[in-house]
Each structure stands twice: as C-alpha cells, then as structure tokens.
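Structures for review follow.
All of the numbers you see were taken from the coordinates with simple rules; none came from a lab. This one's a predicted model, so the numbers in the text were calculated from it and none came from an experiment.
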Structure P
Amino acid sequence: MADPSLMEKIVSLCKRRGFVFPASEIYGGFAGVWDYGQLGSILKRNIENLWLNRFVYSRGDMFLLDSSIIMPETVWQASGHLEGFADPMVECMKCKHRFRVDKLEDKTKCPDCGGAFGEEKMFNLLFPVSMGAAAGGATTGYLRGEIAQGMFVNFKNVLDSAHPRLPFGIAQSGKAFRNEIAPRNFLFRVREFDLMEFEYFIREKEWEEQFEYWRKEMHAWISDVGIDASAVHEIDIAPEDRAHYSKRTIDFYFDFPFGRDELYGLAYRTDYDLSRHTEKSGVDLSYLDEETGERFIPHVIEPTFGLGRTVLAVLASAYREDTMSEEMRTYLALAPKIAPVKAMVSPLLKNKPELVVKAREVRAQLQKVHPAIAWDDNGNIGKRYRRQDEIGTPFCITVDFDTLGEKPELKDTVTLRHRDSGEQERLTVPEAASRIRSAIQ
C-alpha cells in the first residue's frame, strides 16, 4: 500500500544527512536529475561493489566491460531503438505540460489545469548528441538509453581477446540516459541513471533452464542487498507489452512508498541483437564451437538491475521509526556490508585528553578491519548515537574511563552499541573488531 508520508520522510532524510541532493539546487534544481552526497555516493558504490562481487568477480564465466556512453546513430538504428524506444505523449493545449498517456488516470483532461489534450504522439526517449565542430558536418550520436548495446557491439572483441566458452556473460555497470516525458518519484524515474547489467550468452535450447537459474539468482540478490523480499512481486509481461527484442520478460515489482512499480527486469532477448548487428554492420558476430565445429549466433538472457532504484528500495526497506523509546528514534536498518559507515568511535567526553587519545588509538585499530570507521565527539553521547542511527551505522563504540582502567577488570575494553536493538555490550578492542569483520562479510 502506498505511503506518501514515508516517501517524504525518506527524501527529507536523504537531503538532511547527505545521501541525495537536488541537482544544481542553487540554480533552482534540474528536473529528473539528482546528485548523490557524501553518504549516498558511498552507499551507491557499496551496492555496486556487492553486485560486482556476486555476479562478476566470484564467477569464472563473466567478463567485465566499460563501454562508451556516446554511441553512433547506426548502433541505435540496428538495435531498433530509433523506431521502438518511445512512449506515447500528449501535451495540454492550455498549460503546455506534457504527460505519458499510459500513466494518466483520466486521459480526457489535464491533471494540472483541466485543459484539453492535443493529439497523441510517440516521443523517442534517446538523447541526441551533435558531434563535430564543422557547420553542417556534425555526426549524430546518442547518449546510450541502455547499456546493453555496448556489450553486444563488443561481443566479437571479447571472443577474440578472451576466447570464452558458452555459456558466458559480458557485464557492465554505468550511466544511461532517457529523455523522460515526466520524471517523478525521486530516484525512481529520472533522466540520468545507473544500470548494472549483464548479457549471458547461451545456446537456444538452454534458454528456459538459464532463465529460471537467473530468476532465482535475482531473488537471492534481493535478499542479500537488504531489500524487503516480502515487498517484491514477479510480473510475467504479456507479449504485447514486452520490448521489441524480448521473447519472455519477468519484471520484479517492489512496493515503493509511492506504490508498486518496476524494480528489476529479466529478459530473454533471443539472438535479436547479435543478429541485427551482424546484418547492419556486415561483421560476423557468430560463435564457433571448437569441439563440434558448429557456428551459430548465441541467444541471450539479460538480468537488469537499476542502481538508483536499488538505492531507493534499500532505503524504503531500511527506514525505521522506534516509538518505544522515550523520544522517537529514526534509524536505517541497512545491511552492514552496504552501510556507508561501518562503525563510529567516540570518547565519552571530548574535554578529557586521555579519553580522546585512547579513542583515536581504538579507531586506528578498527580501521585495519575497514577504513569506514567514523569519529564523532560532537554533543552528548545520546545525540551521537541518534546521528549514527539515522545514517545506518551498525555499531557505535565508546571509550570511557573504564577503558583507561578505572575498573581494572575492564581496562582496554569498550562499549559496543548495536544500532537496531540499542543494546550494549562490553568488549575488548579485538572482540569489537571481530564483530565488525563478521557483520560486513
């Protein structure tokens, strides 16, 4: 069920704590574009690195690529995007606002001013780029509307340089751009975004088995990254609603605060892309099985993960309000492996030099486990805990007089506080390091 108030709270927290800022805000903002702040950029990279570790680095059949963002018009002609990558659009004849027809509840009048709509048109989502300095001699390119084509046009290069055997995948993560008619819902529908994706090349007869395998792997990823699995729903897309290249598509929908909508996609693209690029470029993109001598165009399974939508789903899944405490406590129950800060170290009192020196030593020791160990000595200890809770820091570690030996039996121990429960335990520094190490693995 949609909860607009939760969306407002998440957006407010993101701005207040440095996760996400409106792009070019001092100039009034820029619709459909967002900037990741000091914590959001780390959260985003932690998620991306988790994806790379799971789907690329830990496997022996995946090859990483980083293709160009600008691609020539011929690529998009061959892929069918110049013809098929479009949304139905109408413009209000009164206020001139534009809307996607398929997102309008009432298609007879403008939701902003009540005016009448003009004729429905198909609006291509690709961003054209004019390349070249000579007047009238510029070459037309496009900012990539998806990252898949970079993997398809480099298929032969990977074959020639790595000599992989089927099945294998080509993976990449990076920017994509779509000239959305009506960007909305914070990080959900934007004009500049990040995708994490791979094309897994297979024999045609294997497609159903491989499709099911990657469906299960995507569910495992959802749980691993900290998205609420109970809020994820599979939608098998009807033939008339599938992309032009797809023979079967499953969309993974998530219960976002603004309502249920698409999070990820899993598509069986057949041999459409490699066949089209072979035809249009004149370059043979077939695969030779050296054991049998058979040459053929491989088919493709494509799992697609939107990075910005993952960030939003993670934040929505992690947002908590603890009303049982004396004053309401807001915290993010982020999985420790993706939390921007792994632990915070603090002296009980900042005006006691001996506590500060010892706390600095403890922090230095813990940074050998992970560098993202924060320092906070501003305000009282309760306020420090609240600040760290709100950004999702799993552990807060306090150095006090017992650490210094006021109670001999507690010398060189620290207080470790758990974010979610608020419970505290007394540990040696090596024990605290072990707790952090176990949590982030």
Structure Q
Amino acid sequence: MSVKTTHKAYDKYSGKWKRCRDVVAGQDDVHAAGEAYLPKLKDETADDYSARRKRATFYNATWRTIAGLTGMLFRKDPAMIVPAGVAGYLEDVTMSGTSFGTFAREVAGEVIEVGRIGILVDHPAVENVQGITVDASAKLGHRPMMQVYLAESIINWKYRRVNNHYVLCMVVLQETTTEPEDEFTDREIVQYRVLDLDERDLYRVRIFQVDKDGKDIQIGGDMYPLMNSKPLDFIPFAIVGTDGIDSDLDEPPLIDLVDLNLSHYRTNADYEHGCHFTGLPTAVVSGYTPENASEKMYIGSRAAWVFPDPAAKATFLEFTGQGLQSLKDNLDRKEQQMAVLGARMLAAEKKQAETATTAAIHRTGENSVLSAIAIAVSEALTWALDVFAQWSGQSGAIEFDINREFIAVMMDASQLRELVAAWQAGAISEPELFDMLQRADVVDGKKTLEEHQGEIDTVELPAPDQIAA
C-alpha cells in the first residue's frame, strides 16, 4: 500500500464529483470533455464531430441553481458569537486574505456542489518566541488559521474509537506545492499530508512525496503541533457533508440535476445538428446531366441555369415534418425538469397538512435538503471557530448559525393586522410577534426585540389630525 492509496468510497464518488465540476464550470469544460458527455455518431469523422460539438450550446442550469441556493443561505447574515480576542483574526481567517464570511460561503457552496469539503484548523510551528507580545506574535504569523480541502483532495480516511468516542484517526490530503526551476518558472510537486493519531493517540503530521519509482518518501520528520504547550489528542480536521461533520459519504445533492443538465446538452446537440442540415433549402435538378462531370452550378441572382431539354426543371428541397419539433419539445421538458429538481432542494417534507396561514408562517424548507446543509455547515464552522479560539488561547461563547429563512414570508396589510390583533388578544407573545415580523422582513433581522422597542420609544408619534389628513 502507498500513501496515495485512495479510499474505496473516494473511488466510487470521484467520477460524480468530476461531472459536477465540469457542469458547474460551464460550456468550455463540457466541450473539452468530448465524448465523455457527447458521444460520436456512427462513422462520424473527427472534423464533423468537432463541428457538431461547436454548434451545441450548454444551458448551465446547475450553476444558476447553486448560485441561487447559496444566495438563499446567506440572504440574511449568519448569527455569530465569538470571543473578542478572536474577532480580529476573522478578517483574514486563512492568512491569505480571506475573511471568515467568504470562507463560510465557500464551504457552503462546496457542500451544495459536491456534497463534501474538509476544514483544517492549523497553527504554524512556533519556536523561540519567549518574551514576545501577542500582537507581535500574530504579525509574525504565529496565530491559528483555517484552510479548506476540496473533496478531491481528501483521498483517504479512517475512524476508530478513542476514549469511548468514534473519531477521525487518519486522513490523507493530496496537495500541490511548488519549487523554483529558474528565476521565472516554478515546478509543481504533488505531496501528501498525513494527519493521524499515533500509538499514544496524539495528533501527528507527516508529509510524503512519491518518487519516480513509486516509493513513498517522507519529507522532514514527524510533527506534533502544540495547543497551549500541549500536544493535541484529536485531529483538527472536519470532513463536512450534507448531514453534518464526519457524515458518511453520500451522493452529491445536485447529481440528478447535473445528469439531467448533460442530457439536455446532448439533446441540444441533436437539435442544432438537425437545424444545421435541414434549415437551408437544397437545390434539386432533374432532367439534366452535365456534359462535364466537374461542372459547377452556382446559386444566386448573378448566376443563371440554362438547360437544353425543355422538360428539365430545378426546385428546392425543403424540410417538412415534426422531427425537429419533437427535439424542441424534449428540450423544453428537460428545462422544466431541471427547474423542479432545483426547487426540491427547498421542498419541506411535511408529515401532515397545514392551513395556508400556518404554512406562510412556518419556517420555509425547515426539513429540506438545503436546510440540512445549513445545519451541517453551521455545525462545522462552529466547531472550527471553537478549535480556532482554543488555539488562540481564548474562551467564551461560540456560535455560528446560518439563516434558514431562505425565502421571505410575504405578509400583506390584512395579514399584518390579523397578526397584531392576535398579539393584542394575548394569543401570541410579543417575542413571537417580533419573530414573525423579522421572518417577513418587516423588521430588520439584525435587531433584537429590546433594540426595536428602544427605537419605538424614541419616535414621536404624529397627532391624530395629521394621521387623518
């Protein structure tokens, strides 16, 4: 076995991840995949295939769906609580210029796109920093950071029971590093970062490369990162899926949409191919045989055809029938199906019927796939912030909760009056009224009830005669 050995689940799903990536990337990547997504016709030459592929257009419903779903997740700012000593670091959580907000969107987008991503919370090795201030140490890079690993980079993993908990005990991450070849050129090198718990259940980091003979070569020695001057007894790496941290590897949530999108692309290629060969009328001459086989006959107002036989005639062959209409109808049908598949990410699985009023107030998509992703990503990022804070030497409440009100609950004037009347009658409490107004975007979602009440108390109400006017 080698360090580059892949997990059997990785082998099962990597092809699906590739389809998702190509489709989301768009037309250029789908075209570049060639016969993987658009097979050749029987006896079709390379030139004819290339021309047919160029005529086909790719309608990227998948990318639009992912962009829309990600936008719904972050329609409202996530609720976040972190210790004051951590907040400043979150403006550049990766130490490469990425804010925590952008980091969170990337994590959520990856889970929507392929259903999997890894988050590593790390801290650079620190040597000989006695007597240095916290701020100076941070400026030197002696501070925790977060890093994402795409699903394709997490090539192997293992779990086992440690202290009565089932935990990640090994993960292999494929990375690319560079080394200079000359003044202007860098050479890329593939390496493997192995994170594991050793025989003492202590967190260890090792780096490997594979030589030209396929032999594993360890680069440097074993590294044992320290947290508060002590080795870690866990791996600060979370594999995030649609069902939470360290969930079983599952289908990409949009794989059905991806495959339908590719089917739509093939149907579009057939439709454009048919339009190309049937859209232009074809000249047909009967009763005339050229004396010279190489004779050319030109079409247009500047050319005339003169036939010696009066019975000879020339016509145009035009396409008739419903062949292309069936392809057009198939395209429309698949576009409707893609819209349905995207909408199902929001569809709640209701266990019982609801009245229209109850449904309007109920949390939209509470039991939906998108809601599950919001919960999973919230859980993962809360965990990452907690480890980050521990590595920063900070303590305190930590929370990160992504919005699950994906679509604003629209409330007209009559519904608003009924809601206020229910509050006045004592049927609902004031906090419940305030919560419903926030869901309907009547009140700013960032405000607390106390802040809202304070603003109301400072507003001078108009006189009754002014209201009537």
Structure R
Amino acid sequence: MCGFIGLIAPEGRHVITEIYDGLISIQHRGQDAAGAVTYSGRFNVKKGNGLVRDVFEEKHMKRLQGRLGIGHVRYPTVGDGSADDAQPFLVTSPFGIALAHNGNLTNFADLKTELTKRDHRLVDSNCDAEAMLQVFAHSLAQVTMERDLSDDAVFQAVGDVFERCLGAYSTVMMIANYGLVAFRDPKGIKPIIFGERQEGFEKSYCVSSESVVLDLLDYHRTSNLLAGEAVIFKMDGTVARRQIRHDPHHPCLFEWVYFARPDSFLDKVSVYQTRMLLGERLAEVWRKTGLKADVIIPVPESARDAAIAMARCLGIKYREGLVKNRYIGRTFIMPDNHKRRASIRHKLNAIQEEFEGKDVLLVDDSIVRGNTSRQIVRMARNAGSRKVYFASYSPPLRNPCVYGIDMSTRNEFVAKGRSEAEIAREIGADAVIYQSLPDLEASVRANNPELKQFCNACFSGRYPTKEVTPELLRRIENERELVHQGH
C-alpha cells in the first residue's frame, strides 16, 4: 500500500504546491519515503526517506517547476527501504517517462531478470515500480520505432504492462511533452480516481489513490478507473480513456477496513458509511454472545466510526478511553515488527476513569499479528477493567497478502490455526468476536451494488490472480523470513 498523485495544469501554472498538499492528505498510506517529479522542459526530482514534511523543503519547492508532475508516499513491501527505492522513478528514453504506483508485482524477481537478459534494460533498485516503468518504456520504444507517439501507442504499451506485470497495482505516469497517464490493474484491486477543475477557459486534471485528495484540492466530476482501464490527459487539454482488459472487478476489501481515510470514496463507496454499517452488523454478532459490557471504547482512529454505530445499536455508552499520540505513525504500516512493538506503547495511553471497575468492549478494525491488541488489552486491565472484550469489525486475517500489504507470512497471523477462544487467550482478552466475511462484503456493496466480487484473499485464501500458487506463497514467505532474520 502506497499513495500517489498526478497533476496536469494549464500553461504557466506550477503543480508542485498541490502535489505537496495532496501527499500530505494521503500520508497515512505511506510513512517511509516521499518523492515528486515535475516537468518543465526537463525532469525536476526530489525524493528521500521520511515524511512528506521532512523530505520537501522550500528550496525544493522552488526548484520543482512545471505544469506536469507526480508524487508518491511509500510503504515498503519490496526492497530494503533505502532511499534508492523511493518513488517516482524515471527514464529518459523513450521520450522521458516518470512513474509512481501503489501495489505489488508478484513476479518482480522473474521480471527483473527477464528485463536484463531479454530487453537489455537494467532495474537499478529493489522496487517493483522501476520494473514496471522499464516494461512500459521498452514496449513504447518498440511500438513507436516506425510511427509517432500517439494515444494508441500508449494504450498498447499499457496493455503490454498488463500482460507482463502480474499482481495488483494502480499507476500514474507522465510522458515529457505529451501528458499524464494513469491505469488500473486488470482485476482493479488497487483504487484510483481522477477529477477535473475548470481554470478559466482551460481545465486541470488530478489523479490519485483516494478521493480525499481531489476534495481537498477542489477537483470535481470525479471518476474511478475500471479494472484494466487507462486514461491519458494530454498537454493540449484532451482526454482519452480505454478499457484494455475486461476481467471481473475485484477491489481490495482491506481498503475500506483500514487503509483509506473515512472521508474518502473508493469505487463510489463511502469509507465512513461502510464502517458505520460494519459497526451495526457487529452489534448483532455481540448480541448473540449473551455477554454484557458497560462501555464501548474504540482503538483510535480507524475503529471510531464502527464503534459509535455499534454503541448506538446496543444502547451501550460510547467513550474515548484511549488517547492517541498523533506524532506516532500507523503501527500496522511500520517496516518491521520490532518497530511496531516499540511504538505501540508510545502511541496509545488509557484514560483510567473510563476503564476502572467496568466491563469494557474494545473495538478495532482488525487483529493482525496481535501485538497491538495484546498491549491494549493489558492497558485496559492495568487501568482497572473487570472484564476486557475485544471486537474486530473485519473477519479473522489468516492468509498472506501478495498485493502490497505487509502481511506476507502465515506465521504472523494470530488467528492462523486458532479459534476465537484461543485468540482471546493469546491476546489476554476475556472474549473475542469478529465480523463475518459475508457481512463485510455486504456492507461495502450496500453503497454500490455494482460491486459483485472483491479481493478478500487475506480473509478467505482465495486469490483473484491466477499466478498466486502455493509455490509462490512459499517462496514469498521464505524471502520475508530471510528479511526478518536480517539477511
């Protein structure tokens, strides 16, 4: 999971300020690195490790001129996390192309070798976005050997990316002197949306990972790309769209559960409304247990909406019993388990009056490795709770994600091979309840009945792309375990 923005503005206007503001609004999607590339007759680049506010200084903003640009915030699932892996990436031939993406290529290792041996193109980083860029650049060079650069040539090169780059991704690119290009993987797993803004007699266009960017930058007439679709925003102001592949659409469910901001819409579905519905459905699960609680307390911040809805349905008091330090990042997307554990205690603190002498129902978006849940339950007990119950408004996570979420080994999941009672003992709770997968899907679909299928692999073990085999999963697990061991 990463976040990106792409902008093309009328002649004479520079886009870097909006790129910066847009990246700030999706900082939650990646805290490891940030970068931007603009074009003003030449590429202007700034990227590095750290938060957006730390990477970009005033001197960089002055240098990053141009009416065309893309930006990125990184959450690493591939590579060693060095600054060399920060996006966007660029090549000067053919034409000059820069690219940023959100997702993960499941065949990155094979593709890197193939690019070197067959296409004679070097992937000089450990980031799969660079491999995708090289695939696109190689194809576009081949297509335009005997004809000029055109929309058809770009769409053909995107089609080659779809054939060679397996996995899940949404991507934004810019081609020097031509325009902005965006596309979504053939299964539509990763989100992408664009909008337009009238500026006098001309228009500017913005494309991003989440709709909140478009809202904050005042872009309207928004549209989500379909699975396998590409769009070109050209320097002359014209727009071309084409659905290159027509595979069934499978948007990632975990976007609505955790990743996206509550004020975003993904595939025309409100994240906020979905989480409220999830809280209402989880209330019914709680009722069936026969257990009683004096107070419902959310684990801030993604669980707040569901907890409010759950408390309202059950007639139980809702309280903000956990205070979050806003200067600590999201622990789920921290690059290693040690950093996650070390930061959890610094991230949250309990308000003793809300716990002391009470039976407490804690509500969170999910239970992944159990580190956060275990420490929060311990906090609740130390604050004087009589009973501590734990509710997850998503189903049990039991299967690795190979599409860009840092859940790559089965051994990391506290729910793997355990019943709810065993999970409760593992995290120290008196009981644990989960949302069902049908209820999660129904809550998302309630706002857009056109969504028939989802990527629910982390819950169900059913992967929508055919290259994900037991052999691939074993290989990825072995690679992750080597990383964890420091090799």
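If Cα extents along the principal axes in Å, for residues 161-368 alone is computed to be 104, 70, 29, which of P, Q, R is the source? Spell out each step's value before the answer.
On the way: P: 76, 40, 32; Q: 104, 70, 29; R: 67, 41, 35.
Only structure Q yields this read-out.
Have a look at P, Q, R and say which one yields 203 for volume of the Cα convex hull per residue in Å³, as calculated.
On the way: P: 203; Q: 345; R: 140.
Computing volume of the Cα convex hull per residue in Å³ on every structure in P, Q, R gives 203 only for P.
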